[in-house]
Structure I
Amino acid sequence: MIVSTDPRLAIRNFIIETFAFGEESALASDDASLLASGVLDSTDILELIVFIEESFQLEISDEEVVRDNFDSVDALTRLVIRKQIPG
């Protein structure tokens, strides 16, 4: 799989391909809850963490694995961008 350098696009595409079986309509919007809509469950989050860490060369700590960071494409994008900023 080729990963986009745009975090939002890469995360969105990964979720659609991996968890929504290619059904783009499963993601109503980038701010829609992935957990409440049933697109992701707790085991899917583990796979998503591996994808993000490998794709963006980041390490996600246990403390960062919270609903606020994983509930939407927007939240995941903010997490990646925040972690890419040095310091």
Structure II
Amino acid sequence: MGLASKGWYTFRGSPGLSKSEAAGEIEKIYGVTVTDVRSLKVSGKERKVGRKGMKVTGPDWKKFFIRLKEGESLEAFQAVQDEVKT
């Protein structure tokens, strides 16, 4: 049982994005009502590149958990859920 079946959806955003800004963007793009937002900072992964094995760090980003009003869902996520079930 995934988060989407409980009304939670995950999105990736820039580290400077606030919870209220993320909720506003989701409401504007998908035309849904956001009831709750949770977020966490994710540090960029470190990897080695080149012949000398220089360490390079990827960009930091934020993961947003968005909860929608009961009864609402996102069609883009429905297609993924249907594929997982089969």
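Throughout, read-outs are computed from the coordinates displayed, never taken from laboratory work. What you are looking at is a predicted structure, and each value in this text was computed from that prediction instead of being measured. Cβ atoms are built from the backbone, for glycine too; each structure is taken alone.
When volume of the Cα convex hull per residue in Å³ is computed for each of I, II, which one produces 132? It must be structure II, since only it matches. Work out which structure the value -8000 belongs to, where helix-only ellipticity at 222 nm (-39500 (n - 2.57) for each DSSP H run of 4 or more, over all residues; to 500) was derived from one of I, II. The correct label is II. Work out the source of 37, 10, 7 here, i.e. which of I, II gives that when semi-axes √(5λ) of the Cα gyration tensor in Å, for residues 24-71 alone is computed. Clearly, the read-out refers to II. Assign the value 1.7, calculated as distance in nm of label points 7 Å out along Cα→Cβ at positions 8 and 40, to the correct structure from I, II. Going label by label, the one that fits is I.
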